[in-house]
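Structures incoming, each one as C-alpha cells.
What follows is calculated from the coordinates using simple rules that are stated; it is not laboratory data. The model shown is predicted, which means the values in this text are computed figures rather than measured ones. Cβ atoms are built from the backbone, for glycine too; each structure is taken alone.
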Structure I
Amino acid sequence: MNPKIKILYVDDEKLNLMLFESFLSEEYEIFTALNGYRALELLVENPEISAIFSDLQMPEMDGVEFIRTAKEKYPEKMYSLVTGFSISSPIIQEAMETKLITKHLRKPINKHMLLKIIDEAVNNYCI
C-alpha cells in the first residue's frame, strides 16, 4: 500500500482546521497549524508534505507572507490560498500572476472543490 499523501493546512481558526481535517483525513495525512510560524516548523519536521493550503488573513504572519517564506525553501510544493476574498481580489490576482500560489479556494471550503484541487496537484505535481 502506498503511503498517504501529506497535506498541510494553516488557519488561525480551529474550526476551519477541524473541518479541513474531517474532509480529508481518510484519504490523506493531514497536518494543521494555527499560524505561519508553526507551519514553517511543520515543514522542517515533515519535508514530505506535498501540498500546502493557507488562510490569507491571520495575525502575526498572513498567508501570503507564510507562502512566500515557505516557497523560498520548498519551491517544489503546491501552494494554495484559502480565503473569503474572490479571485478578483488584487491580493489573489498578484499571488496567481507571480506564481506564488497555484490555486485559490474560497471559504467556506467546498469539499468537492478541495478534492478537485488535490487531484490536480497529484496529477500535475506528481505528489
Structure II
Amino acid sequence: MNLSTHNNQMTGYRRLARRILQQSKLYTYFDDNEFKEQTTYWRVKFSADVDITEDDLVKAYALLREAIRRVVGFEAAYVQLIGALALADGCIAEMKTGEGKTLVSLFVLYSEVLRGKKSPFNYS
C-alpha cells in the first residue's frame, strides 16, 4: 500500500469516527427497551446479506459506544474508534499498552456477531 492510499483510508476513518461521536449523543436518550429494539434491528439488517452502508456502521457503532458507556463506564475515544474502524476494514491497528485495545475489539466483535458470525478473535 502506498502512502497516498493509507492517508485516504485514515481520512475516511477519521470522518466516520467523528460521525460516530455525533450519533452516539442521540443514543444517550434511549431507554433499555429502545436499546434492545435497535440491537434487534441491526441484527436483522446485518444478517440479511445486504451491503452495510457507512451510515449503518456509524449508527451501529454509536449504539455500541453508548451501551459500553452505560455498562462498563468507559467511553470509546476518537482514536479508539479509528482503530475499531481500521480493524473492521481488515487492516492492522497498532496500539500501545493502555490505549484501549480490548475496548476497540468490542466494536469489531459486535459487527461480526450482528452478522451472525463467530468471534474473529483468537485469544491465547
To which of I, II does the computed value 0.55 (FRET efficiency 1/(1 + (r/R0)^6) of positions 28 and 68 (r between Cβ atoms, R0 = 25 Å, to 0.05)) belong? I
With distance in nm of label points 7 Å out along Cα→Cβ at positions 20 and 108 derived as 1.7, matching label from I, II: I
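Determine which structure produced the value 1.6 for distance in nm of label points 7 Å out along Cα→Cβ at positions 12 and 60, calculated from the coordinates; the candidates are I, II.
On the way: I: 1.0; II: 1.6.
Label of the originating structure: II.
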Computed 14.9 for mean count of other Cβ atoms within 10 Å over residues 36-43 - originating structure among I, II: II
Identity of the structure behind 21 (criterion: relative contact order in percent (Cα under 8 Å, 6 or more apart), calculated), options I, II: I
Computing Cα Rg over 2.2 N^0.38 Å for each of I, II, which one ends up highest? II
Value -22500 of helix-only ellipticity at 222 nm (-39500 (n - 2.57) for each DSSP H run of 4 or more, over all residues; to 500) was derived from the coordinates of, among I, II, structure II
Quick check for you: by distance in nm of label points 7 Å out along Cα→Cβ at positions 52 and 116, which of I, II is greatest? I
